[in-house]
Structure 1
Amino acid sequence: MAALNIQKGASKHSAYDLRDPNADIVESHTLAVLVDNEAGVLARVIGLFSGRGYNIDSLTVAEVDHHGHRSRINIVTRGTPAVIEQIKAQLGRIVPVHEVHDLTVEGPSVERELGLFKVRGQSDKRVEALRIAEIFRANVVDSTLESFVFEMTGTSEKLDAFAELMRPLGLCEVARTGIAALSRGC
């Protein structure tokens with residue numbers, strides 16, 4: 001009985017515990033997927049995620065090569081290292097997929113997101129919204145007597161912080177593009 005208790009207690013720090021200590025860590029990864037720009041490709045990629053119960057935190061798609069008819073899909077997803085590896089392997093097996101890059105592990109990358117924020121406010125709240133927008137370098141792209149629409153580009157965290165500060169000032173609507181990302185260097 002004592003040996004059994006020692007074995008159970010040794011699971012976290014024992015040299016005999018062969019489990020990967022990072023196996024339970026859920027991480028966010030940005031994947032860049034180069035695909036043929038043809039009907040149904042996005043549905044197949046998304047179907048892979050939904051069919052296996054993987055969540056997509058952010059998704060952007062645009063044609064990046066007009067002559068070669070190729071599109072780039074940027075996907076931000078979360079999972080354990082094993083799940084992320086499985087997602088990359090399964091994406092690579094879809095026929096119209098040409099390349100799959102995990103920008104999170106391949107080295108430094110640049111990620112940006114565009115957000116539009118509609119803020120309703122009058123008098124002091126209106127002035128405060130403009131002051132905060134200036135600090136965040138947000139642009140006013142529409143203005144009425146009752147509201148502003150601000151445009152801002154930056155990291156997702158920056159857009160989240162701006163939204164939180166605007167909420168008590170009358171934030172009433174938000175539209176975000178999702179993350180566009182590229183690895184640094186050529």
Structure 2
Amino acid sequence: MVNDQPYRQKPVVVDIIPTPNPQALKFVLNWTVKEIGSSNYSSPKDAAHNRLALKLFSINGVNQIHIFRNSITITKSFYSSWEELEEYVTLCLQENIRAHYAGYQDPNPELERRNSLSKELQEIEEILDVHIRPALQADGGDLKCLSYIDHILLLEYQGACGNCPSATTGTLQAIISVLRAEYDPEIEVFIAPDEN
């Protein structure tokens with residue numbers, strides 16, 4: 001067994017980076033938060049198996065959590081102020097990251113969801129994986145395909161993308177351009193309303 005004591009004693013550094021969404025901030029740590037994949041939680045119920053995420057949800061104003069590699073993107077409620085939230089989130093991360101296991105795995109409904117999609121939607125998801133998702137995940141967000149009927153694709157934004165002003169302009173145009181070039185020249189793309 002490897003002695004991880006020196007690692008566990010290193011200071012916790014948290015850098016706060018703005019995202020294109022004024023309601024979301026990206027908290028970048030000098031610790032790995034998730035080794036493989038990403039996690040997106042819209043409620044404490046979604047995060048029931050993740051102690052760190054539950055601690056973050058206990059902070060008044062935290063509305064959504066997106067975890068990817070060494071960053072946690074927090075989307076706040078509209079009524080909350082970043083002035084207080086930044087301090088509380090940073091303190092929560094510093095107090096709880098040492099006990100967090102970065103190798104955790106969420107239950108994987110996404111894998112089941114993707115396997116149950118039509119062949120067309122699976123192909124679209126793969127194109128988005130290559131051309132769109134890396135940029136969205138770098139800004140603390142993501143998306144998923146909901147339906148594709150008669151050249152009309154319905155998407156849902158996740159994480160920082162959920163209520164981001166650029167999500168309905170520049171980001172949407174990039175998605176449309178890529179999908180028209182790579183999949184269907186007649187495709188129209190619409191975003192499902194954010195329920196949060």
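Here volume of the Cα convex hull per residue in Å³, for residues 58-121 alone has been calculated and equals 146, so which of 1, 2 was it run on? So the calculation was done on 1. When distance in nm of label points 7 Å out along Cα→Cβ at positions 26 and 138 is computed across structures 1, 2, the figure 0.8 traces back to 2. Can you spot which of 1, 2 the value -0.62, -0.72, -1.32 was calculated from, given it is log10 I(q)/I(0) by the Debye sum over Cα atoms at q = 0.12, 0.13, 0.19 Å⁻¹? Checking each candidate, the match is 2.
Where does the value 2.5 come from, among 1, 2, when distance in nm of label points 7 Å out along Cα→Cβ at positions 146 and 170 is the thing being computed? The value was obtained from structure 2.
Each reported figure results from applying straightforward, stated rules to the coordinates on display, with no laboratory input. Computed from a predicted model, the values in this text were never measured in an experiment. Cβ atoms are built from the backbone, for glycine too; each structure is taken alone.
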